[in-house]
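Multiple structures follow.
No value in this document is a laboratory result; all are computed from the given coordinates. Since the structure is predicted, the reported quantities are computational estimates derived from the model, not experimental observations. Cβ atoms are built from the backbone, for glycine too; each structure is taken alone.
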Structure P
Amino acid sequence: MIVAQHLTKRYGDRTAVEDLSFTVRPGVVTGFLGPNGAGKSTTLRMLVGLDHPTSGRITVDGRRYTDLPDPMRHVGLLIDAKAVHRGRSAHDHLLALAQTHNIPTARVREVLDLVGLGPVAHKRAGGFSLGMAQRLGIAAALLGDPQVLVLDEPVNGLDPDGVLWLRRLLAGYAARGRTVFLSSHLMSELSLIADDLVVIGQGRLLAEGTVSDVISSVAPESVRVVTPEAPALAAALQAADTTVTLEDAETLDVQGRSAREIGQIASARRIPLYELTPRRITLEEAFMQITRNAVEYATPGEALR
């Protein structure tokens with residue numbers, strides 16, 4: 001588990017992270033989102049001791065990363081996939097890391113095969129493509145078989161097969177009760193892999209919770225209903241926790257009732273239905289709304305909205 005408590009980081013008169021608190025649960029994949037300049041990288045750097053908080057704290061299983069005697073066995077980290085000696089082979093890079101933590105040499109070959117780099121294990125990392133470098137970085141994160149994975153933009157450079165592989169890997173990791181904290185700008189990918197979200201902007205927490213809860217906080221799910229008896233069905237659906245909007249003579253927008261419930265009510269009253277379609281905004285649309293006032297650099301079009 002990762003816990004940030006009133007985390008603040010200032011660089012001179014600039015505040016990069018301000019009073020930030022959130023929890024990353026084990027057993028799920030948590031997406032870490034925010035526009036450019038939101039403070040995500042600073043937060044991750046404070047998590048692993050590369051920056052020190054001005055105030056507050058961030059811990060892994062109750063301890064600061066710098067207090068862990070063998071951090072690679074607790075936290076698997078991918079911050080910069082290119083942070084590798086270009087003259088070293090993939091095998092030798094991982095072997096050097098393994099030797100700092102008394103990790104068996106056999107584990108090096110195991111993770112290289114796991115990430116698909118077995119055939120190029122002795123190729124110099126300087127000749128790797130971005131996708132291969134990402135796989136090597138993920139291999140390094142997995143080397144100590146840690147309970148916590150922290151990955152910053154791990155999908156960058158991966159081809160579709162690699163993206164699918166990573167999605168399955170992270171889902172399986174979380175399914176074993178481990179903690180996965182994943183930063184990414186790819187909303188479509190996060191909507192497929194993430195269970196929870198932490199959204200920040202200008203260094204402050206904007207939203208936290210399950211993906212469904214975060215999206216619903218922006219725009220509750222509704223159901224589009226098309227029927228020739230729209231007024232009659234609208235009257236039948238009325239309840240304290242239900243909102244029914246008549247969009248035209250035959251179309252209703254219903255909030256507070258599931259498509260199943262609407263269908264059952266319509267059937268009981270012999271009201272024909274031409275369409276019954278759940279409506280839900282995408283994670284990308286929700287993200288844009290949540291962060292619309294926390295964007296560091298807005299395009300001219302955005303500034304006019």
Structure Q
Amino acid sequence: MSEKTQLEEQEAIVTFSQNSWDGQRIEGSSAVNALEQGKVLFFPHLAFPLSAQQQRLLDPALVDPKKKNISYSVGNHLIKGVADAAVEPQIRKLLESYYQSCSALISSVLPQYQHVLRKPVNSLRLHPVTVWRNNSSWRKDDSRLHVDAFPFRPNYGERILRIFTNVNPHGEDRVWRVGEPFSELATRMLPKLSSYSPRKSWLLEKIGVTKSLRSHYDHLMLQLHDKMKADGHYQQHGQQLTQRFPTGSTWVCFSDQTPHAAMSGQFMLEQTFLMSVKDMQNPELSPLKTLQRLTRQKLI
């Protein structure tokens with residue numbers, strides 16, 4: 001383990017003064033460069049105001065007990081996880097509006113990505129973070145540092161871009177831990193990961209555990225996710241910093257690249273997009289290209 005355990009803020013966070021979702025277009029590549037390096041783009045003054053009616057939707061009882069959050073697939077207008085059908089139209093309208101705001105933010109801050117992002121899905125997170133720790137296995141506990149990977153839906157190296165907004169009405173911060181650069185993480189963790197079995201991948205798809213064949217890349221990312229969460233020494237002593245995201249702030253990261261852990265907070269909106277590695281400004285910084293360099297193998 002590296003002797004350095006505390007990251008400096010400038011190593012992981014880049015702050016922008018923008019306070020409007022469709023604000024002035026950012027010229028140049030500064031935001032894209034930072035994002036593709038695995039840094040978090042932080043907008044401390046970019047709020048998503050809720051009406052009095054929408055404030056009443058901030059109730060954990062509205063989430064189906066079988067679901068972690070309420071989710072909305074923009075492409076097919078499919079909403080899941082609403083416990084009370086009577087408020088579903090209001091939640092749908094809220095999540096559609098959030099998607100439109102996030103699209104405007106992409107246009108102004110990350111215009112290079114404007115036409116290449118796909119499969120937009122967003123969610124309304126109403127439970128406090130403590131619920132994850134108290135009612136989840138370590139593998140599902142997102143208060144442990146991790147990078148995102150899909151256990152059931154292999155994504156073959158596609159990037160996972162996420163936008164988060166704290167809408168807590170009581171002024172409670174969303175507190176994250178943010179970890180080291182992906183290349184350093186992968187270099188250290190890779191020897192601990194189990195080998196890939198094409199036969200096992202075929203079997204998992206055959207019996208319906210995965211929706212498609214799990215690639216070598218997806219295997220490594222899922223292993224990395226699990227090894228990070230299971231490693232108590234890494235969780236305590238790995239390179240990291242604590243970042244507070246106050247009510248009325250927004251932040252953006254590639255969640256498949258940026259080690260992150262949500263430590264506290266409640267009530268958040270989240271927008272997810274997928275993007276092909278080839279559409280990045282610098283594809284060599286992607287987890288796929290990084291893992292291929294380290295393993296000297298083609299992973300998809």
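Given 21 as the derived value for relative contact order in percent (Cα under 8 Å, 6 or more apart), which of the supplied structures P, Q does it correspond to?
Source structure for this number: P.
Comparing structures P, Q by FRET efficiency 1/(1 + (r/R0)^6) of positions 100 and 140 (r between Cβ atoms, R0 = 35 Å, to 0.05), which one has the largest value?
P
Which structure, out of P, Q, was distance in nm of label points 7 Å out along Cα→Cβ at positions 44 and 228 calculated from, if the result is 5.8?
So the calculation was done on P.
Out of P, Q, which structure matches 18.8, 55 when Rg and Dmax of the Cα atoms in Å is calculated?
Here the read-out was taken from Q.
From which structure (P, Q) was FRET efficiency 1/(1 + (r/R0)^6) of positions 132 and 172 (r between Cβ atoms, R0 = 25 Å, to 0.05) calculated, if the value obtained is 0.95?
Structure Q accounts for this read-out.
Which one of P, Q has Cα Rg over 2.2 N^0.38 Å, for residues 84-251 alone, as calculated from the coordinates, equal to 1.19?
Of the options listed, only Q reproduces it.
Can you rank P, Q by distance in nm of label points 7 Å out along Cα→Cβ at positions 124 and 292 and just name the one with the largest value?
Values: P: 5.2; Q: 4.1.
Comparing P, Q, the top value of distance in nm of label points 7 Å out along Cα→Cβ at positions 124 and 292 belongs to P.
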